[in-house]
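Participant: Below are structures written as structure tokens.
What follows is calculated from the coordinates using simple rules that are stated; it is not laboratory data. Keep in mind the model is a prediction, meaning the values are calculated, not measured. Cβ atoms are built from the backbone, for glycine too; each structure is taken alone.
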Structure 1
Amino acid sequence: MRVDYLANIPSPPQGVWYLGPVPIRAYALCIIAGIVVALWLTTRRYAARGGDPNLVLDVAIVAIPAGIIGGRIYHVLTDWPKYFGEGANPIDALKITNGGLGIWGAVALGGLAVWWYLRRKKVALGPFADAVAPGVILAQAIGRLGNWFNQELYGRPTEVPWALDIYQRVDEQGRPAPVTGTSTGEVLTSVHPTFLYEMMWNLAIFALLLWIDRRFTLRGGQLFALYVAGYTVGRFWIELMRDDPATLVGGLRINTIVSAVVCAGAVAAFFALRRRGTIDAAEGTAGSEASER
């Protein structure tokens, strides 16, 4: 017999509203809010490092689209049966507003775009990356609210008092529509709110990065490496709690494996950057990045 706890976290009754024929998706709003906050914080941090705050917006013009495309590509590749398996519709791979962005694809392609742009402008990458890092993890925390609205990326069934209730959602024809439908009020299951766990973890890493940046003198790029390492540690254990469909490799979720590999790379990069002298000032050029400190 199922036990319902008064303290359970309810899922939103819906994640999509309509302004006439135009759908307003909570997932997209959360992503946009995260981007705006990240840009605001990065602009302030980069200016404090002596950099041109206008450069942040210039970089964002190329980095944000690249990050969204990279995130979608990673998601589709790692969840390919959802789009190219039996009974799937490949066109759904293009429906990015329905949810589905992989952070590693976003960081990889977005980071590549940042590197390319800064190299063209002859601006040092390390100080810029360190200015960006706290804003990125804060944006990720805000973006996780989109998963709550979409009723996705949740954990295994549980009876803990803070369990997340997953509702039956249906479309106007009464057909199941867990992402785009409206709740019937029926609770299908109660699960670990892994979206909340990751959001809280990201906020903790955000605060830790700000504290470390003020307390210690790091070399260019080290703070960004700490962001990647800190995030992947949390993502690793949270992935182990998830129970939604995912691509498995050797019995492990692919994001668990990727988190472990990326974490090891970030730790190695942190110590490599420690040995490699870099300047702190944002005015440094790409060519002089290894010449001072």
Structure 2
Amino acid sequence: MAQPERSDGTSPAPVSGRNLMLAVGSAVLFATLFLISAFINAWALLSFVAVVVVIAVLEVDAALRTTDVRPPTVVVLLTGVPMLAASYVYGADGQLTALAIMVTGIVLWVLVDRRDPTPIRSAGAALLIGVWVPFMASFLALLLQRPNGAWFIIITVGLTAASDIAAYAVGSRFGRRKLAPAVSPGKTWEGATGGMAGAMLVAGIVAPLLVEQLSVGRAVALGALVAVVAVVGDLAESAVKRSLGVKDLGRLLPGHGGMMDRVDAMLFTLPVAHLVLLAGRL
């Protein structure tokens, strides 16, 4: 059986059937919790996302600390989680205000903490965590403000998953040309192309049925863009893991690694979906 790595686009190392079943099971559980919270109400979804953000932040923090960096992650958590609520209640103004408070808090922390021999590295690491996880995740809250916002979120997450699955299916069979060998040797152009085709196909068929404002053409364009940005999100996490010398940022989800290994692409596709809706006035 094949290792269910996302968008790798190459023939992966064999794993046991049990590991594959665990991977599928954890993915189904994650998707189920996401959908249940999305259908309850906006605050239920934001609460689910807040839990995901906390776990992901702690995973990145733990990985960074293996290199003797000591980021003030407590500041990121205390300002990053409220950023979700601020973004939903006050929109972009609330999001940017929360980000400014986070940056100020990080700078003040490293200035006051005299025990840290590398305050610049610590501040930089905290800013990486804060922007990468809670800030990018807060675009989901901005999407929730829009008409049919929950459906747009479900569509975007679904297209991200469709791109992953199609990229894996095509790449594992036909992958030959390396996409970014220095960052992620497993990813290929064939896999990325398959991922884009899969996302466009799903978008063109499903998205217009869920949101009337999305024509088939717009939906297909959104699918293509989501597929491209999903690869960027995967490569961004791969670059961080490679620089830290770790395979996964966590072990929470069997078969997937950590929470960041599950949501890395979504942290990039959700902001892009928000910008697309703004540009298209949807």
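Participant: Among the shown structures 1, 2, from which was the value 0.20 of FRET efficiency 1/(1 + (r/R0)^6) of positions 21 and 125 (r between Cβ atoms, R0 = 35 Å, to 0.05) calculated?
Facilitator: Computed on structure 1.
Participant: Using the calculated result 2.3 for distance in nm of label points 7 Å out along Cα→Cβ at positions 133 and 149, pick out the matching structure from 1, 2. Mind dumping the intermediate values first?
Facilitator: Values: 1: 3.1; 2: 2.3.
Considering all the candidates, the number was obtained from 2.
Participant: Given structures 1, 2, which gives the highest value for percent of Cα pairs over 31 Å apart? Can you show the working numbers first?
Facilitator: Values: 1: 33; 2: 27.
Once percent of Cα pairs over 31 Å apart is tallied for 1, 2, the winner is 1.
Participant: Quick one: helix-only ellipticity at 222 nm (-39500 (n - 2.57) for each DSSP H run of 4 or more, over all residues; to 500) came out at -25000 when computed from one of 1, 2, so which one is it?
Facilitator: Details: 1: -19000; 2: -25000.
Label of the originating structure: 2.
Participant: To which of 1, 2 does the computed value 17.5 (mean count of other Cβ atoms within 10 Å over residues 29-36) belong?
Facilitator: Values: 1: 17.5; 2: 13.9.
Computed on structure 1.
Participant: Still on this model: Can you rank 1, 2 by distance in nm of label points 7 Å out along Cα→Cβ at positions 77 and 269 and just name the one with the largest value?
Facilitator: Working: 1: 1.6; 2: 2.9.
Ranking 1, 2 on distance in nm of label points 7 Å out along Cα→Cβ at positions 77 and 269, first place is 2.
Participant: Which structure, out of 1, 2, was distance in nm of label points 7 Å out along Cα→Cβ at positions 61 and 245 derived from, given a value of 2.4? Display every interim value, and only then the final one.
Facilitator: Details: 1: 4.1; 2: 2.4.
Corresponding structure: 2.
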